[in-house]
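Values quoted throughout were computed directly from the atomic coordinates according to the rules given, and no laboratory measurement underlies them. It should be emphasised that the depicted structure is a prediction, and the values quoted were computed from it without experimental measurement. Cβ atoms are built from the backbone, for glycine too; each structure is taken alone.
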Structure P
Amino acid sequence: MTTDNPAVAPDARDVRMRGFARRAEVADALRWIDGHAQRLSSETVAIDAAAGRVLADDIRAAIDVPAFDRAAMDGYALRGDETTGASDYNPLAFRVVGQALPARPFEATVQPGEAVRIMTGAPLPAGADAVVPAEYARETAQGMETSMAFGPGKHVGRQGEDLACGAAVLAAGRRLRPQDLGVIASLGSAEVEVIRQPRVRIVATGGEVVAPGADKGAFQIYDANSAMLFALVARDGGMLESHLRTGDDALAVREAITAAGADIVLISGGSSVGAEDHAPRLLAEAGELAVHGVAMRPSSPAGFGRVGATLVFLLPGNPVSCLCAYDFFAGRALRLQGGRPARWSYPVLTAVVGRKIVSAIGRVDYVRVRLRDGEVEPLALSGASVLSSTIRADGFVVVPAESEGCAPGSTVDVHLYDPA
């Protein structure tokens, strides 16, 4: 079987207990993902279930909004020119001949010297072209009078002033916000066409891994990665297809990789070169192991490929490595499939380095950092298994492969874990 990446030769698929002959560069890995994570098809959903979904097609207004001239204030509809010259010393009187309420218009035409009591949102009567707000009018025995002029068009919502029929409203690819859904509803649409959410299967491997809340042996660990991956998948617009714990059972891992129903499979653990790291070999046998081993720290044992149209990501078992590999690779694919931008959703802050950030030429470094008095410094304890470092950190800095690190006084981009 051939592969798109020369870093993995067909005769080198099983690297258990032998180590990596070489590691793929991050840029090459990202190019493979961008070439294979195709946007999924669309589906129609109710607008009340579409928040956060990605719009599949452009939306144009099929009607005018509003569909008629209407009052923008509670008050009196009349001919605006007739209020010219009104003042405290010269109040002008009008005969009130009826009223207009929302969905209950005044059916006659307003004549000179007449006014119609009107509520906000009610259709503007024929013959009227302005509304005198109630606070600038005074009821009298004969009708009403106003001491302020309100010219034609004042306090009137014109037909189509919000959206004109045929106007471009929302562009495909937009992640729908609450106000977007309100606009769609104002056009009379109860449904909207959106990109299908990627279906994601999460597979936790390792005989030492047990579910939180279960009884744990002396030398077992609780599964931290699954809970983290659930949240990451939801953040990036995916939906959970299934969740499995396979232990170190190679047949169960093979079934998890090859079973139908998922767009993306995330294998947590078993991605490296240990005797029980079955996933890379199984992926290579079932489909294509495009990348195994990446020149980065942490997450160097990460890998990925595909079985048919399903993308499979091998995420290291160490929790920080799992988080890093997801963000760099699996999350990127999930976002692209769901029609979102490939880029991270983390807010970015530019900060001055207070203490040197150490790296090595030839690898990308994902460095957890803290912000102190406007400066950034790396965490002293930041091993790939120390997940608590990510809750002590404010964010992370990515040091490119061509750099030996970041000297004090230089500026770096900090990707903040907390949303803006």
Structure Q
Amino acid sequence: MKNLISITALLLMFSGFLMGQNNLPGYENNWAQWRGPYDNGVASRGNPPLEWSETTNIKWKSEIPGIGHATPIIWEDQIILLSTVQTDQKVEPDTTGEEQQERDWMNPKSTDYIHKFVVISVDRSSGKIRWQTTVREELPYSHTHEFGSWASSSPVTDGEHIYAYFGSHGLYCLDMEGQILWERDLGRMEKHMSFGEGSSPTLYKDKLIVLRDHQGQSMLHVLDRNKGETLWEVERDEISSWSTPAVIEYDGSAQLITSATNKIRSYDLESGKVLWEYTGLTRNVIPTPLYADGLVYVMSGFRGSALFAIDLSKASGDITDSYAIAWSYDQNTPYTPNPILMDGKIYFLKVNNGYLTCLNAKNGTEYYTNQKLEGIKNIFTSPVGVKDRIYIAGTNGVSCVVKTGETFELSAQNTLDDQFFASPVILGDDLFLRGVKALYCIAKE
């Protein structure tokens, strides 16, 4: 009876999260996309350690070739990562033009060396590399932020195929043994201030969705996941954003939600028709839309703060002056980190800093705000949750574990000898952290 009650409670807890991969068999037992099985940053079950260090609760630690800030995904016994590996072949870069002057002013990452764009499979139990496939080899076209990488878009899988997206360097479909099945070149992007690329693809049933908002002609592509052929695509009046689109099942149909600077838009997933739209976010939008119990949550935090809870039952056409906005909040919202929805609460970080806020997801009531995560200064990862806790990894190697609830409680602070830009992943009782130096599997000894 106790087990039955626990299972029922779990189903009720996640009943509002009808997004993305929830239509795929086994989704709840895997981490098949960058925000997890429910697209909200929360694992369905598990009990990872509260505490760890370089000498405590490390199941294994493995060096990964190259550099990549893409959050890993996991399907059964395979951890899939993207990376770029520098070769010893040097070329002469183009040092002329307005774009180069912009790059010099921003001092972003650049290279004169050919790189291999690789997809890597790591054994979940041992940390050993199972296979490594180079999908392209060329000079990275897009310069990237000093804290970015040329492999920042997380892959996605349906358990049969791996979809690896390297932005201007191509979209690839591989089987689970690393063989390339098809590829698409969707063209080059010109990102604002050479900040680099980072939006991840979204998978829903037979559709693979890629959002490309940049300084050129922005596009939304919906492709057949089996062949890579275009099902439909639309031009977008947008500038650079880095948000990953979300698919929401509501009232018998699927909506594709995109967050961007000019407008938040909902598209009918079958036809591409705009169902509703809204303005009000800041520039440089990064957080992915969230959904629970009839409300869509969108936010951004670059040079301002904006969070809107949109009631889908009232959303149609231009909702700027409608009652579709259930509530809003204009403080301490995130720039890079995504929020999480957990137990009827929405948690988010301030800009890229170690300050946490918790609101009632239904009405926006403030439980606590701007609470300092000791030891963390900068955060470019997104928090993840499981059981009664939230895991947050800082750039400087410090990670904090926060107890969920209406009051702020720091449960643990842990330090590893690495830097973290990829978000944590939780599967079962294991916590996976991808650092610049190594991939860690953290588990109780």
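If you rank structures P, Q by FRET efficiency 1/(1 + (r/R0)^6) of positions 121 and 201 (r between Cβ atoms, R0 = 41 Å, to 0.05), which sits at the top with the largest value?
Details: P: 0.25; Q: 1.00.
Comparing P, Q by FRET efficiency 1/(1 + (r/R0)^6) of positions 121 and 201 (r between Cβ atoms, R0 = 41 Å, to 0.05), the maximum is at Q.
Kindly point out which one of P, Q the value -1500 was derived from, the read-out being helix-only ellipticity at 222 nm (-39500 (n - 2.57) for each DSSP H run of 4 or more, over all residues; to 500). Provide the component values of the computation, followed by the final result.
Details: P: -4500; Q: -1500.
Only structure Q yields this read-out.
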Value 138, calculated as volume of the Cα convex hull per residue in Å³, assigned to which of P, Q: Q
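Taking distance in nm of label points 7 Å out along Cα→Cβ at positions 89 and 137 as the quantity of interest, name the structure among P, Q where it is greatest. Display every interim value, and only then the final one.
Numbers: P: 2.6; Q: 0.5.
Top value of distance in nm of label points 7 Å out along Cα→Cβ at positions 89 and 137 goes to structure P.
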If Cα extents along the principal axes in Å, for residues 217-264 alone is computed and equals 29, 28, 15, the structure in P, Q: Q
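Kindly point out which one of P, Q the value 21, 48, 27, 5 was derived from, the read-out being P(r) over Cα pairs in 10 Å bins from 0, in percent, for residues 177-240 alone. Don't skip to the end; give the middle numbers.
On the way: P: 18, 29, 24, 14, 12, 5, 0; Q: 21, 48, 27, 5.
Computing P(r) over Cα pairs in 10 Å bins from 0, in percent, for residues 177-240 alone on every structure in P, Q gives 21, 48, 27, 5 only for Q.
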